[in-house]
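Every number here is computed from the coordinates shown, using simple stated rules; none is lab data. Because the structure is a prediction, the values reported are computed rather than measured. Cβ atoms are built from the backbone, for glycine too; each structure is taken alone.
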Structure I
Amino acid sequence: MRGDGVSDARLPIQAEGGGSIPTSPLFRKQDWEVRPCSLELAQRLVRQHHYTHGGSNTSVYTHGLFPRGAVWEADCKGVAWWIPPTKDCAERNYPKNWNGVLVLSRLVVVPGTPSNACSFLIRHAMRHFMDRHRWPYLLSYADEWQCHTGAIYRAAGWTESGITKPSPVYVKDGRVVSKKAGPKTRTKTEMLALGCEFVGYFRRRRFFHFQETI
């Protein structure tokens, strides 16, 4: 999914706006680090721990949350996955430079990761591992379907910019399925014919982080 398909993570116990975090130990910044990771790792963690159980086949950036000093990708405890939005989405949100918009498409941490891990991951990814001259406008959404309020984005210094109109949500075999199929938008009849279940209409809170460049 791209653009308006942005969403955060869900598991039986969730953090607002992000990954699942059951009762967990105190987060200590000195115990953790953020660094680039492979798209394959991001895809695997999203399949395992994100309520959509999938995402795009491409990325601009994928960043992993690791215990400090960890060597193996298998030690990764969370990922932030960034992609460009659709042109329409980018122009609506930042018409001045729609090519400079980048979406946080997936954000997830594994169960048991200490609280505040998601905001730490976002902050460090955008400060140290992104070209903010190329991508001055970052965008993401918090799904009300998942009872997300965007607390993680606020903690990372993002700004809320409104709520989207309700849009339909469809699920098949535990995975969210987009109505978009390339340039085409499937009808409800077509979605049901694919075996999808209609969950309902839901809104999303929109958040952005803008960094003016010279």
Structure II
Amino acid sequence: MGTQNEKKGAEGLGWTWMRVELRRALTVTLALAMLACGLYPLAVWGLARGLFPQNARGSLVLKDERIVGSRLVGQLFTGTAYFHPRPSAAGTGYDATRSGGSNLGATSARLHHEVEKRILEYRTENGTPPDTPVPADAVMASGSGLDPHISLKNALLQARRVAAARGRTEETVIQLIQDATSEPDLGILGEPRVNVLLLNLALDSLN
């Protein structure tokens, strides 16, 4: 009889201990959920909106009080009067919903063919001499397909074409390029780069 009572008592203690531990686990889970999924994101969002309002809103670019793009996402520009961005493999080109690269490797025959074709087109449209190296970003897509920048050298090689199409001096266009150029981060990381959207907007403002 005593053994049965002891067994029942042990089982009761086991269930009590399990309920206590379960209650503790649920309490900790709910507390962490509120902290990590609620309070922390709200705090970061509030600080970002207060300290960096432009960045927190997506670094949007306005023209005539209308959103025309973002400093962080590239756009496709065509025509001789505009600076062209680097090639994009995102969808049909700069599709933000399909960000990504071409996944073509260095040994891909298709990639080699596309690059050779782009080099020829780039030289033709910009009047680049055969002995002038074509910048890599002019013929190679970025990993995201949404890079908003081109290299300074790429922009300078396009300056003559754009100036002729707009009836402006090449010096005027080069000055706009310099105004739209960002220096390397911290002075050492990366290379000087030009934001294509901001540069083309500056061109339009000349008119």
Where does the value 7, 23, 25, 14, 8, 6, 6, 5, 3, 2, 0 come from, among I, II, when P(r) over Cα pairs in 10 Å bins from 0, in percent is the thing being computed?
II
Which of I, II yields 15.4, 46 for Rg and Dmax of the Cα atoms in Å, for residues 78-189 alone, as computed?
I
Give the label, chosen from I, II, of the structure having the highest value of relative contact order in percent (Cα under 8 Å, 6 or more apart).
I
Please state which of the structures I, II yields 18.0 when mean count of other Cβ atoms within 10 Å over residues 38-45 is computed from it.
I
If distance in nm of label points 7 Å out along Cα→Cβ at positions 62 and 126 is computed and equals 2.2, the structure in I, II
I
Which one of I, II has helix-only ellipticity at 222 nm (-39500 (n - 2.57) for each DSSP H run of 4 or more, over all residues; to 500), as calculated from the coordinates, equal to -5000?
I
